[in-house]
Structure P
Amino acid sequence: MKLDCDIIRDLLPSYVDEVCSERSRAVVEEHVGECAACRSLLERQRMTDFSAEKLEERELNGLKKIRSRMKRQTMISYALGILLLLLGWNSFHGFELFSQLFYYLLLPACMLAVYQTGKQEELHMGRGGVDLWLSVGAAVLICISIGLLTLSLTQALEGGAVLGVPPEQAGPRLAMLWGVCFLMQLVIMGVLLYRQLRLKVENRFRLCICITGVFLLFVYVEALRNLVDVTMAKQNFLQMSAVVFVLGALGTLLCYFRSRGRE
């Protein structure tokens, strides 16, 4: 009996918390039906664990954890937005502070930051609507950015006007158009972040699409600034696009399949 009581008392916390197996539950219930001492201990544990004071303490601890998590996620979101704004200011105002390699290394770090902006079990998948159209808009902006580059290079090789201006003015014109695409990507990203943090919509993979478009513009502008030979430009831009797309696709797919795995 002493050995049985020791075993049962080890099982009581799991029994009270309702996390033990069905077999363990049956053994505990059978034993406490016969043992007054263990039955009394079970009642005391139930009163302790489910007392008003204990429940209030658990509730407060849960609220503190939620607030701490929300604060951390909000800070990450703000930091990411400020970082992209500063990088955009650097790229589109002619400051040569960073290389293409820097952007290649920073892109996965930003993807990781995006992944940290939402706790997986707290988010729900959006079913179409605003979030879907925002992600489509981000993808369209990527296509427009590539289209402007392709058109510019084609017109430059033909020797005529580029984007409606003389070739020597084509660089600033193209950078200005890319700057507009950059700002639109940031706006879309801001809305997606807001809906994720406030409305708990799973938008991390959509945010990765926006970041891919943003970093594509960063490396394009950096390459345009250092462009020497137009005839080799297509190959260089193609290589840069491939690197950014591979990194961006990995981050996007990781977030997407992890979110789909919860359904």
Structure Q
Amino acid sequence: MELKEFFVQNPKAAIAFSGGVDSAYLLYAAVSCGADVKAYYVKSPFQPRFELEDAKRLALVLGAEMEIIPLNVLENEDVSSNPPERCYHCKRAIMTAIISKAAEEGYTLLLDGSNASDDAFDRPGMRALVELAVRSPLRECGLTKSEIRRLSKEAGLFTHDKPAYACLATRIPTGEVISKEKLEATEKAEEYLHSLGFENFRVRLFHGCARIQLRASDMAKAAAHFADINRELKKHYASVMLDMEARDEQ
């Protein structure tokens, strides 16, 4: 099945919209196919500010209607306690919030941006999608991440080369309680590194310290700026360390 055929069969739907590569292309495809769609962005403590700004910018460019749903996922103890299945509980809470709001506005089908490269067995959140009958057109149509990036570039979407970004909660070790303060420290630390020109990195919480993970090609740059990085990040962490195991260059 191709996306055009999918939207012929499903001409009206809500889209769980994050502003990332996949949901961006899904929204573009739906609008291009003339479907009656509305994008819903769930604003929670797990999402950094730039994700919301990207989402709003893209919706504006595409002329798509977008609604922001505030949701404090930290009020859910199954999420804030950070168990191994946190992603499942978080995804279920987010999708349930969208389903409820979308139904009020006449949208009974919810779509998400999962693609054919996503391993269903390695993503607890996928189980929540199945339980809530959320459809994944990109996955159903066999579109992989690399294909979605290529098609996004051809469509002129600024998200085509946007780095993959996992939510802020992934920076906190499983089993350690997630708090608003820890999430804010992560966001500020990563914003600072991004301001220095770093890409594809993570700042993880490690026993109260910031553990910076970078690409091998960025190690020398980090060493050159380490005094400044150390001073800035110690505003939020007990100490700062550089992980010598490099991240993938992609």
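Since every read-out is calculated from the coordinates, none of them should be taken as a lab result. Note that the structure is a prediction, hence the values are computed from the model and not measured. Cβ atoms are built from the backbone, for glycine too; each structure is taken alone.
For structures P, Q, calculate relative contact order in percent (Cα under 8 Å, 6 or more apart) and state which one comes out highest. With respect to relative contact order in percent (Cα under 8 Å, 6 or more apart), the highest-scoring structure among P, Q is P.
As an exercise: distance in nm of label points 7 Å out along Cα→Cβ at positions 145 and 169, calculated from one structure in P, Q, equals 2.0. Which structure is it? Value 2.0 for distance in nm of label points 7 Å out along Cα→Cβ at positions 145 and 169 corresponds to Q out of P, Q.
Among candidates P, Q, the computation of Cα extents along the principal axes in Å that gave 98, 35, 30 used structure P.
Suppose you compute helix-only ellipticity at 222 nm (-39500 (n - 2.57) for each DSSP H run of 4 or more, over all residues; to 500) for every structure in P, Q: which one lands on -27500?
It traces back to P.
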